[in-house]
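Got some structures for you, see below.
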Structure I
């Protein structure tokens, strides 16, 4: 039986932790009531499970359970946050965001822009980080929202969230951060970070797909984007995805307990992988070396052609050239373009992201497979130093 490929694409999605699946299963077949059914035991049991899961989610980010809204994932959360804020305050309609945001943010901003909402897209430096002085200079009298992601989904660059939060508070402007890549990987505290809205998804942290959260500080008002049964205080109508919520809660609880050790282990293995490949020469890191997520690496590999290189290893290693959503349209990475990388560099840049269930053996095997493939492609293309 052929060996399964080694999975190094955890920024795209993560496998569900078996411990998460175990707690979810009863909610498919035994505890199947609607948590909004308040007149019988089936509804009570489901509601109790939801409340317990919400508490676990809140503990991970230092929030109060009442501040959490369950959604179908980060994309819906982003739409609710951006549209919900802006449509609720027509006199404050200017948005400040960043050129390297996830497409869910950029596309939502483009949609609002088409409706007449002005948007400022902050540039980033060569490491993918915004300049706080440029952010402050972009603030106007009609600025209604600052939207800067916590950590980038391609390079892992972590933005100066606390300082952005301090600025937004001083200017009395709501601050929303897409923390989908950060939650469960590094500490995220909504109180210490000064953020007003934060979102994340279950499938990025070893939980189920189709479930996510929008954290909303109590004093923040939102206009609902879904009308219906008035669940979740009317902010997000629709029957709750109880099994998904239970799974997300357990994923948060596991991350809270194991995140520190996991981050230490994966960052060590990632550094070893980078160093081994860089010994070949012509291998360069895209993004910061320090202020980044512990499990990911974005490398420019000279003498290697993008898609052909990935396909040549497809049966052995799973990695990518960037966001999964961007690969659907086969566009050059907007993240690396914003970092002033040339099309030639972008075409030869790759994202490797390690995860909870990788083993040291797999990382060592990945090193050998990658080195062999790099040398083979360089010979084929006549590349030499």
Structure II
């Protein structure tokens, strides 16, 4: 994300101008803009004019509009953010108060004005504009006939390709059909890796499968790279890391990212630290349940006692349409930080974030046991914490 201008005063009033440069930046933009905010950006507007003879002409003009956001739609496929709202500034093509939809796209500048910039939003701007935060891990999760090629960025697990192929069964006298099918599958996976993995950025490519599928595939890929002189694979051979996974499906990424060998290799990525925090939470929930709680009310009570060592919270909660509810979560984050706790904001588009959402989207690991929290009902957390 490119920061063009930032004018936010000490009271949290002001504007930030940004240019999203990639899909990751579009995700940050989606999380930054809330209903009630004002957004300015250039847009195309259809204008109709009537001539003296009564005939009408229509043409398209590019103009800059400022709307107060009433509706937000994020198209993850096209990677476009559509903002609907009323025009709030004078414009010669659009009447004041008229509805318009602004498309925020990659490489197009927009200016965002909030009634009040909170610490979570300002932190997201800093994170998005930090070039060291980009994706640097890829993963290929596979089993015979099925493979998922994923990019693990700091905020998303993006499935770039799914290879699903029927491989003939291994039968006596028909082994050649099975082998031909397997080689065809391996070839498709290799082509997928070459197409979707940027070896200049990616530091580590995790190859994971049950049994020896990953080992046999690696052997095939290296042989093909030598035979066809595919320098990209041969020069980056050391980046491949073979680990066990129970299946070839996306959900196996959780266990793969929790593997100690993988954690040490990709320890500087946010994805691994999130998974590690969630693993720790589950472990404490099993062994020392008076130090692990989830749900808004339990976490708020623990925060009041300055008991939270690590807060796990989904970014989905900061997109709540209810401004008061959003503020409660911001206050929780700020309270934990003020008392010296660690806050991990999970992305709802990441595999670990999906799991945290099953626990209401907010959980806490405590510094000391609070058995009294177990007796307190957590109300209807699951209803209000969307």
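One of I, II was used to calculate mean count of other Cβ atoms within 10 Å over residues 22-29, giving 20.6; which? Computed on structure II. In this comparison of I, II, the computed figure 1.19 for Cα Rg over 2.2 N^0.38 Å is attributed to II. For the read-out helix-only ellipticity at 222 nm (-39500 (n - 2.57) for each DSSP H run of 4 or more, over all residues; to 500), a value of -12500 was computed from one structure; give its label from I, II. The structure behind it is I. When distance in nm of label points 7 Å out along Cα→Cβ at positions 150 and 342 is worked out for each of I, II, structure I gives the greatest result. Name the one structure among I, II that relative contact order in percent (Cα under 8 Å, 6 or more apart) of 23 was derived from. Only structure I yields this read-out.
Every number here is computed from the coordinates shown, using simple stated rules; none is lab data. The structure presented is a predicted model; accordingly, all values stated were derived computationally and were not measured. Cβ atoms are built from the backbone, for glycine too; each structure is taken alone.
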